[in-house]
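Right after this note come the structures.
Coordinate-derived values only; no laboratory data. For clarity, every value in this text was computed on a predicted model and none was experimentally measured. Cβ atoms are built from the backbone, for glycine too; each structure is taken alone.
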Structure P
Amino acid sequence: MKGCRALAAALMALAAWAQGQPLSGVLIDPSGTPVAGVPAVLSSPAGERISQTGPEGAFRFDGLAPGSYRLRILVPGFDPVDQGVRPGGRLVVRLKLAVLKERVTVAGQGAQISTALDSNRDAISVERELLENLPVLDLDYIAALSRFLDPATAAEGGPSLIVDGMEARNAGVTPSAIQEIKINQNPYTVEYPRWSRRRIEVITRTAADRYHGTLNLLFRDHHLNAREAFALLRPPERRRIVEGSLFGPIGRGQKMSFLLSGMRESENLQAVVFARGPEGAIIRNTPTPQQNTYGSLRISRQFGDAQSMFWQVNFQDRWQNNVGVGGTLLPESGLQSRFREDEFLFNHRAVITPALLSQFRILLGRFWAPARSNLAAPKLVVSDAFTGGGAQGDVLRTEVHTSITWLLTRTAGSHTMKFGFNVPDWSRRGLSDRSNQLGTFYFGSLEDFRLGRPFAAVLQQGEPKTVFTEKTLGAFFQDEWQAR
């Protein structure tokens, strides 16, 4: 009887062993606090099993066959756990803080003083993030930052605008395509044709890895305007600006990229006429709408690490009606003006040797700017009363121009030499002045006007067209030497 009982107990133990044994444990940090939510990985030749630690740091594996296992636990900031275990026990796994090694290298060379234009210490630099947060009226960043220019040098002929290293008439792109603006008051450079302490440098945005876009919508209404003292009703004015840019790679090679920007500015303004005519007071609001459209497209190409170039086309179309109307000048004496400009730019940059850099830039452009009178009639000017009749201001201005710069920069020890040539302006300009062909008559009073008795008259006759060519050429050399 006793032998049967011993055999039954042995058979039950053998069955339990065949079903597998558990392995449990708890994970704690160096202070003894349980670590929850960490995967514990138990591996063997048969495969891996994972158990997540609970709120008390406990983990458990059931049904394990006899043999050797590896327990691995990874917790950020602590040494990894990798130890051998066997089923049937309860483990206490204590984490150890990982050893953190850092190396700080402090260079012994201090800040170097450079005469380079972009390293000027008195330059004011405004980057893209700051530009986006500036409360600038109508997104005119250049006009806003012109306030930082030296006012004592206004007699130099106005500020000099440099766009991507080339002197230009305008920024060439819309506001959202500007990456950085610098106000540089260092006049000591021969690279640009005009000596100036009033230099504004514009750096445009570029990207070849992904697409970027910006869209700006601005709207202003006359309800926010102050009351016009001479108007019977508040002039119904509206201003709308739609501006945006898009740039990014062309194709998959990331060697070509594009930059597209455009802006449409519409202003429905009103002029208040407050005059005195033969039949009494003349008070009215007159529309003076104006519209400005601007667009540009740039294609850039990278030829390896040593050569790059871009092509760019710009256009601007601006018109305005009833120019000059307001005050004592009646609507029929206004002008219609228009300005259309087209430009093409090419820029090439090449690293000839590690010590020699070549930059070539050329701009081709033309513009057409007519002004026409609202009424084809003589102009009548009555002192302290009104100005009526035609505007007698028909003028047409045209221009075809080019600008070329070739700059070589060579470094030799402590010397940085810049030399090359430039053609700041080579242009053919035309002027067709047909103003006052019907005459302008001046009257001293309304009574003289009623009697048809002018005290002066101006009449222009002869050939109205004038065409001339302007050529400006130059060469330069500059050596910047840094004393050690």
Structure Q
Amino acid sequence: MVHALRGRDTLRGQLVRALTEAAGGRGRVVLVEGGPGSGRSRMLAETELLASVRGFTVCRAAADHLGHPGFLAPLRLLPGPQGSEDDSALARLLRHIAERPPTAPLLVALDDVQWASPQALEALRDLSALLTTCSLPVLVILTRAPGGGPAPAGEDTDTSGVSRLLAALTADAALRMELGPLPADAVAELATDVLGAPPDERLTALCAVADGLPGRVVELAGTAAEFTVPAAGAPTATLPPGPLPDRLREALLRPLRGLSPEAGTLLDVTAVLGRSVTPVDLALALERTARDLMTPVQECVAAGVLVSTEHRLVFRHAALRRAVAEAVPPPVRTALRRELGERLAATGDFTGAAGHLAAAAAGGESGALCELERTARRLALQHPATVIDLVAPAAERQPAGPERAGLLVPVVSSLVATGRAGRAAALARTALDSGVRPGTAAELLAHLAEIELITGAPRPACDRADTVLADPT
């Protein structure tokens, strides 16, 4: 399905003017350049449509299939001998135009000129020169991928011939257009065309991964359209909650398949550890030196997946990070977080350790609970607010029992230290009612006595302290 041309109004206007001038006998060459997914073929199709409604005869072909009889069929020119090397289709077209100047306007449209044969490239140089010196109602539009692009199987790209053609087009003042990324509003419009409704916030973020390439927007939005559901109370397209559907995740990750195995592993680990990570933490998680990581990090940055700030490596798109992380099996994700947490704790980075150990515990890694408790106890001495932010949610998600009660000890002490005695008392009482180890019970009772003392209940505080002191365990 061909969707409306979005975000190319200026370039479309230039094409309309070029067609108008060509129809008046001032023909020229137009070169449209852009990388994969930039919409070169779509721009070519738009030009054909604009030309057709203006009465142009249209001859179109992919530059590596000029021998197809359909290319010159609109001019009733017969194809040359099969396998002919000295008489290309473009050479015959050039002779036809030179010997029988057309009276009706003609559009010659060639896609991916970087794949053209040396004979075809030479004919294009001659055709450009002819349009420069003669008044002809002929517009030639070419598309090209900068850098050559991948050649079709079994064929070589004539880079020197392409370079000579580009030099000739520059000398002949050809109109050159560069297809840059679409602005955000055009991406939203194109996504709406594909989805049938405006994308919600999550789908908008997903389409942003395309980096403004219309081909990728169509691919991602088209895949997402298979899974969208009506949004309650809003006329927008939305995905169901939870992990991304497998096909959609694969579409997001497809451009990453060309990365080296080392870069792929680095991205997997980075995504699991969070949207951003320090090189030190990454080296620790991978058990590598920072020097070992230079090459794969540079590869990921060059691919536009990671961005390097002064101190951290950051995923450019949160939606892509989520897709990469979801592709890692959940048990592996939690094991990675636990391992890094334990290594950070061993280096004395208790804040960093607490975050990873808490995430591992929340992911069902019960083996992380003991190290998380030890880390939280150390952290509570200096950064009680951090314990509340990182450890309290993990502790409250654990089932009732000794492990949960042990985690709540540093949480309760941190709440007391930050002036939240009411919540601290509630957590302590809940833990004591759910079965705890004797030592843990003594700590929680001591915290309750402290809370009662500071909240103006000295008698209960003294009684509770006596209870703790009477039990040597």
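Taking distance in nm of label points 7 Å out along Cα→Cβ at positions 29 and 277 as the quantity of interest, name the structure among P, Q where it is greatest.
Largest calculated value belongs to P.
For which of the structures P, Q does the calculation of FRET efficiency 1/(1 + (r/R0)^6) of positions 37 and 285 (r between Cβ atoms, R0 = 30 Å, to 0.05) return 0.35?
Among P, Q, the structure yielding 0.35 for FRET efficiency 1/(1 + (r/R0)^6) of positions 37 and 285 (r between Cβ atoms, R0 = 30 Å, to 0.05) is Q.
Ranked by Cα Rg over 2.2 N^0.38 Å, structures P, Q are led by P, which has the greatest value. With distance in nm of label points 7 Å out along Cα→Cβ at positions 189 and 309 computed over the structures P, Q, the top value is the one for Q, the highest of the group.
Which structure, out of P, Q, was helix-only ellipticity at 222 nm (-39500 (n - 2.57) for each DSSP H run of 4 or more, over all residues; to 500) calculated from, if the result is -2000? Structure P accounts for this read-out.
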